[in-house]
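Read-outs: derived from the displayed coordinates by stated rules, not from any lab. The structure presented is a predicted model; accordingly, all values stated were derived computationally and were not measured. Cβ atoms are built from the backbone, for glycine too; each structure is taken alone.
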Structure I
Amino acid sequence: MSTSGKVIIQGLTENGGKFRPSDWAERLCGAVATYGPGRRIIFHPNVKLASIKGVKCVVIDASLEEDDEMLFEFLIDFAEENKLQILNTDTFPLPEDD
C-alpha cells in the first residue's frame with residue numbers, strides 16, 4: 001500500500017450491510033489507544049474516527065504502515081476478518097458525490 005494518503009475502514013460489509021455492533025469504530029480506536037496521566041485516554045494520532053455519509057469509519061494515516069507495521073496489520077486484519085469495505089484515498093475528507 002502507499003505511504004501517502006489515508007486508508008479508510010468503512011462500517012459496511014463487502015455486501016453493503018451495516019456492520020454491528022454500532023460502536024465498532026469507537027471500540028477499534030480505543031483498542032489502539034494508550035492511557036496517560038489520570039488514566040486519560042490518548043487516541044493514536046494516525047487512527048481517527050469519522051463518519052462518511054452517515055457511515056462510521058476508522059481513518060488510518062497510510063504512513064502508519066511504515067511507522068508501526070504491527071498496528072497497521074492489526075487494523076487491516078480486523079477489517080478483512082469482518083469483511084469490511086476498505087478504501088485507499090489520497091484525499092480526505094472525500095470529495096462530495098453530486
Structure II
Amino acid sequence: MKIEIENKKPNALMDRTEVTFKAEHRGEGSPKRADVKAKLAEALAVSKDKIIIDHMETEFGIGLSTGYAKVYGSEESAKKFEKNYLQARNGLAEPKKVGKKK
C-alpha cells in the first residue's frame with residue numbers, strides 16, 4: 001500500500017493538522033484503518049496515537065481509497081476534541097454503552 005498526502009491544513013485552535021490522503025492498494029482488499037494510520041504516521045513523522053482517521057472511501061474496482069485524517073499535537077488534545085465513537089474506532093477509548101430507551 002502506498003500513501004500520498006494530497007492536502008495538509010494546520011488548525012492551531014484545535015491543536016491539529018487536517019490531512020486528506022489517497023491510499024493506493026491495487027490487487028489488495030480495502031486497507032485496514034490501523035495499516036493506514038501506520039503509513040500516515042510514517043509519512044508525517046508523528047506517533048500513531050496522535051492520528052484520528054475520520055473517514056475513508058474506497059473506489060470500487062480501482063484499488064484506490066481516499067480519506068480525511070486529523071493529526072493532533074498530543075493524545076490529550078485528540079481525546080478532548082474528538083467524539084467518543086471516533087476515539088473508539090481509532091483505538092483511543094472504549095465505546096460507551098448506550099442503554100435502551102423505555
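Below are the figures for this structure:
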quantity: Structure with the greatest value (metric distance in nm of label points 7 Å out along Cα→Cβ at positions 44 and 60, set I, II); calculated: II
quantity: At a computed 45, 30, 26 (Cα extents along the principal axes in Å), which of I, II; calculated: I
quantity: Structure with the greatest value (metric relative contact order in percent (Cα under 8 Å, 6 or more apart), set I, II); calculated: I
quantity: Test item: distance in nm of label points 7 Å out along Cα→Cβ at positions 12 and 28 calculated as 3.7, pick one of I, II; calculated: II
